[in-house]
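Enquirer: Each structure below is given as structure tokens.
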Structure I
């Protein structure tokens with residue numbers, strides 16, 4: 001008899017995390033690791049790279065003090081004070097060690113291309129300034145997530161970045177008004193600040 005609980009899909013909790021100033025460890029220093037590191041640096045994380053060798057891009061970051069490079073193999077002590085860890089090597093045994101050590105120390109872990117050893121997944125993302133639209137299949141089909149991202153990229157063009165900036169400025173002004181007037185002004189301003197599509201048609205917020 002198959003357990004319905006065991007066969008049910010795991011429900012992921014979607015959220016946007018502030019990584020600025022947080023210590024993150026990346027085990028591995030190849031091209032895949034470099035891509036993960038770039039994303040962490042963009043968010044202001046303090047990145048420590050653990051690997052005996054590294055591709056040129058990571059060596060350059062280390063020489064410019066953008067990352068700390070520990071030129072050796074992974075050790076569980078590398079996870080002290082760490083918020084999250086990413087394992088991106090070609091060694092299954094190293095990945096297993098990183099995952100087990102993360103579980104023992106309550107550190108969030110992502111093992112590249114190994115959903116069963118991931119506490120979180122990298123979504124496909126459409127970025128338009130402050131606007132971010134994230135798509136995830138929970139590791140089931142990255143290709144599908146990428147396809148949906150392409151479709152959303154066409155739907156949400158570059159005009160959305162300045163639109164969101166304008167909304168932020170207007171919202172700041174509205175928050176300084178009394179509650180009743182604030183609500184009235186909010187409706188008025190949102191109706192006049194809609195972005196125009198590439199075809200010149202106005203969008204709508206509902």
Structure II
């Protein structure tokens with residue numbers, strides 16, 4: 001593993017809103033651990049540890065170990081989670097056990113490197129269409145992100161998923177023709193904006209006519 005992380009999960013017998021509220025007051029949150037041929041187990045975990053994983057470089061693709069008393073300690077990943085939209089705190093998390101010898105299907109971010117020639121020398125505008133792609137690989141081969149050089153792009157050019165430089169052992173699942181980014185003429189964008197402003201400016205005139 002790239003980094004050894006262990007989440008200590010405490011088995012819990014209680015269920016329901018009252019139990020969840022009690023856990024959160026004590027500084028923990030309810031969670032469920034499942035997968036890899038094992039039965040689902042209701043547990044309580046430290047939300048700070050989960051946040052550290054979610055906000056790390058590898059995010060929800062981070063591989064870590066889940067230690068549950070009386071059970072085998074197996075690798076796992078964050079499958080799903082719930083946030084309080086007001087307090088921005090974790091409410092619940094699903095952890096999925098995985099096998100390191102079995103390929104996974106995940107999504108990883110795409111990072112564009114450099115400044116496109118169409119922007120630097122032609123005054124164009126770079127538009128990002130998709131910021132991540134779906135891939136398949138072994139758990140330990142999951143890249144934190146995929147870097148791609150876009151300096152060669154001119155106005156009218158685009159970069160597609162099939163052109164991304166994938167690491168060894170990583171297969172692309174997204175459509176090869178899917179556009180990641182392209183360079184467009186800035187003049188066309190400005191004209192579209194001006195047309196929208198003209199249409200908006202005409203609306204008050206129509207209102208005044210009605211008043212008269």
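What follows is calculated from the coordinates using simple rules that are stated; it is not laboratory data. None of these values were measured; they are calculated from a predicted model. Cβ atoms are built from the backbone, for glycine too; each structure is taken alone.
Enquirer: Can you spot which of I, II the value 16 was calculated from, given it is relative contact order in percent (Cα under 8 Å, 6 or more apart)?
Expert: Derived from the structure labelled II.
Enquirer: Another one. Out of I, II, which one gives 1.31 for Cα Rg over 2.2 N^0.38 Å, for residues 16-119 alone as computed from the coordinates?
Expert: Of the structures listed, the value fits II.
Enquirer: Rank structures I, II by distance in nm of label points 7 Å out along Cα→Cβ at positions 56 and 104 and report only the one at the top, that is, the highest.
Expert: Across I, II, distance in nm of label points 7 Å out along Cα→Cβ at positions 56 and 104 peaks for I.
Enquirer: Thinking of I, II, which structure, once semi-axes √(5λ) of the Cα gyration tensor in Å, for residues 144-183 alone is computed, gives back 20, 12, 7?
Expert: Numbers: I: 33, 11, 6; II: 20, 12, 7.
The structure behind it is II.
Enquirer: Have a look at I, II and say which one yields 32, 19, 14 for semi-axes √(5λ) of the Cα gyration tensor in Å, for residues 48-167 alone, as calculated.
Expert: On the way: I: 32, 19, 14; II: 36, 18, 10.
Here the read-out was taken from I.
Enquirer: Something else now. To which of I, II does the computed value 2.9 (distance in nm of label points 7 Å out along Cα→Cβ at positions 96 and 160) belong?
Expert: Source structure: II.
Enquirer: Here is a follow-up. For which of I, II does Cα extents along the principal axes in Å, calculated from the coordinates, equal 59, 57, 37? Show your work: numbers first, answer last.
Expert: Working: I: 59, 57, 37; II: 74, 57, 24.
Attributed to the structure labelled I.
Enquirer: If you don't mind, another one. Computing helix-only ellipticity at 222 nm (-39500 (n - 2.57) for each DSSP H run of 4 or more, over all residues; to 500) gives -12000 for which of I, II?
Expert: The read-out comes from structure I.
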